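Listed after this line are the structures, all set down as C-alpha cells.
A short reminder: the numbers here are calculations on the coordinates, not readings from a lab. Note that this is a predicted model, so its numbers are computed, not measured. Cβ atoms are built from the backbone, for glycine too; each structure is taken alone.
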Structure 1
Amino acid sequence: ELLDPVRAQYKEVFFVVRCKYQGKIYSRCIYIWVDKDFSAARGQFQGYPKKIGSIHLTRSTTVGKAGPRLQPGGIFGATLAAYDHRLVQAKFTIEAESDHAGFVNALPMLHNRWMPAIECNGKDSLNEVVTMSGFDAEIGLTFKGSFELELFSSPVEEFHLLEPEELIQGYYRQVGVSWKGGTTLARENLT
C-alpha cells in the first residue's frame with residue numbers, strides 16, 4: 001500500500017465540536033470530506049459522516065520559492081469543494097512553534113453508526129453510539145498561528161449553523177495515528 005500512494009493516502013477536511021454524552025465530554029465530527037472512496041467507506045463503518053470532496057492545501061517547501069517554509073511567517077492556504085461548489089477556504093500564518101497540538105484529538109471521538117432498515121418502516125438495522133481512541137500516535141512538527149476561515153453558502157450543507165463566534169487559535173501539525181476498533185456505548189439495532 002505505501003508504495004502505491006493513490007491507494008494509501010488521502011486528504012480530509014473536518015469540523016469537530018465538543019459534546020457531552022452520558023456525563024462525559026467527547027469530540028464529535030459533525031462534517032468531514034475526503035478525496036478517496038476507500039476513506040469514505042471506512043468512515044461509514046467507523047461512524048464518521050464522510051463525504052467526497054476536492055481538497056487542496058499549500059505544500060511547504062525546504063528549497064526554492066514554490067511554497068512557504070515551516071517556520072514563523074509561513075502562510076498556507078486550503079480549499080474544499082464538493083459537487084462543484086466551493087464550501088470552505090482557509091488561510092493560516094505560522095507565528096511560533098507550539099508545545100501542544102491543539103484540541104482536535106485531545107478527547108475520544110463519539111460517533112453514530114446507523115443504517116436504515118431495507119423495509120423503509122422508519123426503523124434502523126444498525127443504530128449505535130460508539131467511541132474510538134487511537135493508538136501508536138506520533139506528533140511531528142507543531143505550530144500555532146493566526147487564521148482566517150470562510151464558509152460559503154451551499155444548497156445542501158447547513159453551514160449557517162457553524163458560523164464562528166470566536167476565533168481562538170490556529171494550528172499546523174503533523175500527526176500519525178492508527179485506529180482499530182472502539183467501544184459501543186449504546187445500541188438499538190433490529191433483532
Structure 2
Amino acid sequence: MKQSAQFLLFFILLQLCAGCANKNTLLANPPDDLQKKIEAILPAAERFVLTNQETALKNGHPLTPENVRIARELGVARPGRVRVYIVSALPVPQDPELAAAAESLGYSSQGMLAYTYGYGIWIRQQAAGNRQIIAHELIHVRQAERMWLKKQIRQYLIQLYIFGYRKAPLEIEAYSGSAKY
C-alpha cells in the first residue's frame with residue numbers, strides 16, 4: 001500500500017511538472033526516480049507481455065490477405081508471424097504494482113479495444129473487423145520489430161509515465177499511421 005501511495009504522489013508530481021520541463025528532454029534523460037519506478041515494474045511488464053504474446057501466437061489466427069497487405073504497407077517485416085487473437089475481454093496485469101501503473105497511466109480501461117504484445121494482437125470481438133484498429137496494432141508490431149520487444153516495453157513504460165497514454169510518442173505514431181485505414 002505504501003508503494004501505491006508513493007507511486008500516486010510521484011505521478012501527481014510528474015503531471016504538475018509537465019509544464020515545467022520539456023517532456024522530450026525527460027524522455028531523452030529520464031530522472032532517476034522514474035528510472036527506478038520503471039526498473040521496479042519492468043520484470044512484471046516483460047512477463048505480462050511475453051505471456052500474452054505466447055497466448056496470442058498459440059490461439060490466434062494469421063492475418064487475412066488484406067491485413068498482410070496493410071502490414072506490408074506499414075513496414076511490418078514479418079507479417080506471417082503475426083497472430084490475431086479475438087477475445088471477449090483484454091488481459092489485465094495480475095501483478096498489483098503493474099496493474100496500478102497501467103490503470104493510472106490510462107493503459108488499462110474498459111474502452112480499450114486491442115493490445116499488441118510482440119507479434120500477438122489481442123482484439124475484442126466488437127473490433128475484430130476494424131481495419132483502422134488492426135493497422136494501429138500492426139504499427140505496434142513494427143515498433144517491436146524495430147526496437148526489439150524488451151526495449152519497446154521499457155520505452156513504452158517511460159513514455160506512459162512522461163506523456164500519458166494518448167500523448168505517448170509510440171501511440172501518436174500508431175494513431176497517425178493508422179488514420180488512413
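Computing distance in nm of label points 7 Å out along Cα→Cβ at positions 36 and 84 across structures 1, 2 gives 2.7 for structure 1.
Each of 1, 2 could give Cα extents along the principal axes in Å, but the derived value 61, 43, 36 comes from 1. A value of 28, 13, 11 was computed for semi-axes √(5λ) of the Cα gyration tensor in Å, for residues 28-91 alone; which of 1, 2 is the source structure? Source structure for this number: 1.
For the read-out helix-only ellipticity at 222 nm (-39500 (n - 2.57) for each DSSP H run of 4 or more, over all residues; to 500), a value of -2000 was computed from one structure; give its label from 1, 2. Source structure: 1. When relative contact order in percent (Cα under 8 Å, 6 or more apart) is calculated for each of the structures 1, 2, which structure yields the highest value? Structure 2 comes out on top. Looking at structures 1, 2, which one was mean count of other Cβ atoms within 10 Å over residues 60-67 calculated from, given that it came out as 14.8? Computed on structure 2.
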